[in-house]
Structure 1
Amino acid sequence: MSLLFALQSWSGWAPFVFIRDSKYGMPAVQSFHLMGLTILLTTVLLLDLRLVGLGMRDYGLSWLAQQLKPWTLGALAVVFTSGLLMFLATPGKYIGSHPFRLKMALLCLALLFHFGVLRRFTAADSAARSRRVNVLVACLSLTLWFGVGWAGRAIAFIP
């Protein structure tokens, strides 16, 4: 039994049929997905801008990271749940999609970078590092996360 066959058999389950076939199912799930992605990218942007010293200078970097952490984790939960619902409703559309595979690869890299490298950078004093290093880390973080969003948008246009 192939993975695609198993996924397509799951897509026959009533909630996934509703999402796929109803007039409002997929748009509703996509709306939650975009809302979660917006919140996630906002928390990442705020943290990265603070890392390079372009915003919220009155707050310490580690304090800001702690305040944004619940929002980031909540947004990730919404994005993963809604993304899984969209995927399981129409697995054939996504399995063969090059932008989807790129999105998943970038998502894995972005998560590793965010919870590995960026977490270490926000826990330490950013003034102790050179500005170039902070800018490089922030730019790489934003590139990965926005790449996830752009690849996701390309799914609708590129097979």
Structure 2
Amino acid sequence: MTWDRGLDYDYIKNKLERTLKNSKNDKQYAYTTILYTQLLNGTRISEAVRAVQEFAKTGKRELTIKLSKKKREEKRLIIIPDNIQREKCLWIGDEDEEALTERVKAYAKYKYGINTHSLRYAFITHLLKQNVNPSIIAKITHHSKLDFILTYTQEKEAEKTLRENVQE
């Protein structure tokens, strides 16, 4: 099973940065900002939408955002990158969160051919390649069960080991 759908973190990060730099309008810029924020923070798409909406309203780059898919109220830190221009995102501050989330998902599929959740796992894979401890990754991404990250980590390590042994 390929959790990250084979999405390369550095490749998609560079692609998103190029789109931000060359965006033709505020809509494309804001949608790309949400995807970029999701990638760099390892969030779920709805959490990135919430963070960018809050950034548009307040201008704060470090935000504590309510988590999605949690039974009890939990929050996480999300950081808006310094290269994001708030004035191009102002219009999304008052948009309906669910509708905006669906539009960004459709944009990601159309523009980049990706499922937004694959950005979350590209981030996790990126951290694994940097040898970040799985328990730290679980804390950053707010996976409630360390077993999920450990299973994912072990699968990635097993694939890497197999490739290395075949190439000897």
Structure 3
Amino acid sequence: MKRHTITLLVENRFGALSRISGLFSARGYNIESLTVAPTTDPTVSRMTIVTTGDDKVIEQIGKQLNKLIDVIKVWNVSDYDYIARELILVRVSTTEHSPDEVIRAGNAFGAKVVDVAEKSLAFEMMGDEHEVENFLNLIKPFGIKELVRSGTLAMLKEGK
């Protein structure tokens, strides 16, 4: 089982997301993350889905997605050079450690403090999957009080 990142261009219409997620659900495929937003053309949205499966399962998912009326184009970007980023917001406890110590840990990964409270700090951090996981592992000992993740955004590198 391998992680795959699939991007789609879809018609920006009512029910498109439901039909696409329903395809995954009906066939027992898991969606690890899903992001969707309009493109520069307001009638078209880009969707990024991270899922797992062997090559045969992922090929089948691609074929089934291409059959949906709302889907314009499908790419399994995992097969190419691509750029992927995820945004996280994380609230970290400052009860056991000084705020300065927690901030230094965040600075090591370029995390930005976006909220300061009496007993916690909230960071915004963006990076690829490995950077995000490494950051979370670094700050975990401080005490993660809350975590929100955007899911993966992905695009092919220029000329691919």
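Observations, loosely collected:
- Test item: mean count of other Cβ atoms within 10 Å over residues 37-44 calculated as 18.6, pick one of 1, 2, 3: 1
- Label whose coordinates, when helix-only ellipticity at 222 nm (-39500 (n - 2.57) for each DSSP H run of 4 or more, over all residues; to 500) is calculated, return -25000 (choices 1, 2, 3): 1
No value in this document is a laboratory result; all are computed from the given coordinates. Just so it is clear, the structure is predicted and the values come from calculations on it, not from any experiment. Cβ atoms are built from the backbone, for glycine too; each structure is taken alone.
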